[in-house]
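Following this line, the structures themselves.
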Structure I
Amino acid sequence: TGSRAGGPVAATWAAMCKLGEEGYVETTRQIVGATRQMARGIEHIAGLRLVGRPDVCVVAFDTTEDAGFTCYAVADCMKQISGWELSTCQYPSCVHMAVTLPNSTNADQFVEDLRAAVAEVKKEPAKFASTAGLYGMAASLPSSFLEDAAGAYLDTMIEAIVPSS
């Protein structure tokens, strides 16, 4: 009972049946280890700083105040040069990587690619500034604009579903 969707519960049950407790613990150990490895790597890249505590399976970072570039530019560069998809956050400004079993084996590669992306962004900051500026842009807009835009969107969606006669 409750409001949880059944899919994730069924998937978790199936994973536990397949892996068993020992396999599940080993999988968790790999993910947590990779997360911490990535965090240690980030701590050694000039211009980056960890955000939060990477205790389990998410590692987040931002740039230092004196970096001269944004974490969003680094995320864009990571996608362009090595295909990493980092998720962006707004409060606080940062990007994060959710570490899963498939990508846990690539922790060293992630750090290496991140180091290369930072170097590339430092070398050509304007190359990654155009799309990076879009992340978090809504936070700088007046709330009245956001309310009007959301209202127009909802009105359009309702009209599309239930056309007026």
Structure II
Amino acid sequence: MSSSQSLTVADALKSLQDAVQAENTLIASRVTWYVTSQAFLLTAYATSWNAHFGWPGFFHWALPIAAIVLSGIIFTSIYAATWAQDMYLREQTHLIRRARGELELSAAELLALDVYERTTVPQRTNALGHVVGARVHGLVRITPLLLPVGFSLIWLYALMLAPRLG
């Protein structure tokens, strides 16, 4: 295999790895932003229950509805990022298989590909050597997706508690 082909495969694998990491960063920043915004919204909502607070209609009705809509939007964006991440991981696995099966690799290139493959998400192992990467990846994805659902339930409960307007 020529070095230009090896470089191309290496660059493609690096690009896929960078894309997975970019999605991780997007998910983390969206979750951070979302939790921070929910803290402000919940604080405003709780404050609105004080006696003689102006605009109770806005704070007891519009604010929870806006928070639920925001939760739906952030859920969708986090789901899209996790979907993209899964797509990149599948492509990574596919490229490794094709490189191993279709290219003539030197011993050093095979060693590098083996090491790279063992560090990919689906191939990560625990201390006992059992492959746990896919399960861990799945568990890590749950929290960012459950947060908007949980906050939406809180806001729905807040709407049920809100005094009726009119």
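No lab work stands behind these numbers, since they all come straight from the coordinates. Predicted model, so just to flag it, every value in this text is computed and none were measured. Cβ atoms are built from the backbone, for glycine too; each structure is taken alone.
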Subject >> Of the structures I, II, the one that -28000 was derived from, the read-out being helix-only ellipticity at 222 nm (-39500 (n - 2.57) for each DSSP H run of 4 or more, over all residues; to 500) >> reply: II
Original post:
Taking P(r) over Cα pairs in 10 Å bins from 0, in percent from the coordinates of each of I, II, which one would give 9, 28, 22, 16, 12, 8, 4, 1?
Top reply: II
Original post:
Among the shown structures I, II, from which was the value 14.8 of mean count of other Cβ atoms within 10 Å over residues 11-18 calculated?
Top reply: II
Subject >> Label whose coordinates, when relative contact order in percent (Cα under 8 Å, 6 or more apart) is calculated, return 19 (choices I, II) >> reply: I
Subject >> Label whose coordinates, when mean count of other Cβ atoms within 10 Å over residues 43-50 is calculated, return 12.6 (choices I, II) >> reply: II
